[in-house]
Structure 1
Amino acid sequence: MGYLNREARRESVIEAAMSVALSEGFSAMTVRHIARVAGIAAGQVHHHFTSSMALKVETFLRLTHQSLDLEHAPPMHSWREKLYWTLGIDNPEIERYLRLFNEAEALSRHEPEMQQAWIKSMEMWHYATVQIISDGANEKEFHLNDSAENIAWRIIAFVSGLDGIARLDLPGIDNDAFRRHVDIVINNELMTHSSI
């Protein structure tokens, strides 16, 4: 690697960490492995991050932001499509992130730094969802009988809970059923009667 200024070197470490996290998970995010992927000495990773947990936290928050970034999403024609994509439904890329989000949630139970990052990631998801609901309401695609903030939390809670149930492979909770249940909740919450 040629000469990079301090910020560019730090960014190369984060990019390597993001690549490792998405492809192999948090458990593979050792300093040596990330240094090897970044093409730098392990000491450079330590130079930019006080601990491996600090690097995991920043990586997780960057990946959360990336997973919610509509600018990198495929073209969508309705606010409902954007809502489904942000909720991880109809988002073919979401599987790359779900394992990581589950690992972060598990780490957050015993790592205070990751717990704060987990809270921030939920706030980021909530904010993105509120923006879509608000914009959809402003354009009369959605009709709200409560605040966008409250509706967003209920929808996020429902999708998160249903996802946890779906992972158990219970009879009657396949992909079609998952979608059907989400459609019902979104139709009720946003007073719409169509699905995408």
Structure 2
Amino acid sequence: MNATDTLEATRSQRLKAATRDSHGALDKRIMAGDIFADRGRFARFLRVQYRFHRDIDGLYANAALDALLPDLAERRRLPQVTRDLRDLEQTLPAPVPLRLDPDLPLAAALGWLYVAEGSNLGGTILYKMAAQLGLDADFGARHLAAHPDGAARHWREFTAALDSVVLTDVEEQQMIDAADAAFRSVHVHVELEFA
């Protein structure tokens, strides 16, 4: 992406370009974990998902975010990940101190939610692959299932809202840094499970 493209791109497109390296490294590491080899390996992936969604869960109750983002509370996936783990008779990872302050500055919170929403869009591909393990929206892979309105439409609604938020240049950089931090935090969770 050159300088002209960057100026003309939407915020969500700039965010995607700015986090391409950390996102790509995470995707490669997750797939290197061979998460569809068997249900045990998939359960490790679920524990990664659980830790990340537990880290960000407080953001879904943030009133400022709720005013900006469509159906914020409905986008919360920690309950589905929890049920998926229980379906596979897994214990939940041990509690940790709250990872993110639910009153995180708006720009930073948007960066973390961008990663969560993007994983929901990407999850539709993983959902199809989970079927080979006998997992679906009713058992073990409910958190990967597409939104009833469709994953692409749900993503477009999120990015349209994200693109319309008024941010300063400094806040936009905070959002990019937060999204990068979110990808790196998931990478740490992956290493915990797959090292």
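What follows draws every value from the coordinates through simple rules; no lab data is involved. Not measured: the values here are computed from a predicted model. Cβ atoms are built from the backbone, for glycine too; each structure is taken alone.
Observations on the model:
- Here FRET efficiency 1/(1 + (r/R0)^6) of positions 11 and 91 (r between Cβ atoms, R0 = 35 Å, to 0.05) was derived from just one of the structures 1, 2, and that gives 0.85; the source is 1.
- Taking relative contact order in percent (Cα under 8 Å, 6 or more apart) as the criterion, the top structure among 1, 2 is 2, with the largest value.
- For 28, 18, 17 (semi-axes √(5λ) of the Cα gyration tensor in Å, calculated) the corresponding structure among 1, 2: 2
- Read-out mean count of other Cβ atoms within 10 Å over residues 27-34, computed value 16.0, structure in 1, 2: 1
- Answer label among 1, 2 for the case where FRET efficiency 1/(1 + (r/R0)^6) of positions 51 and 75 (r between Cβ atoms, R0 = 41 Å, to 0.05), calculated from the coordinates, equals 0.50: 1
- Each of 1, 2 could give FRET efficiency 1/(1 + (r/R0)^6) of positions 35 and 179 (r between Cβ atoms, R0 = 25 Å, to 0.05), but the derived value 0.05 comes from 1.
- Identity of the structure behind 48, 29, 20 (criterion: Cα extents along the principal axes in Å, for residues 19-130 alone, calculated), options 1, 2: 1
- Value 16.1, calculated as mean count of other Cβ atoms within 10 Å over residues 43-50, assigned to which of 1, 2: 1
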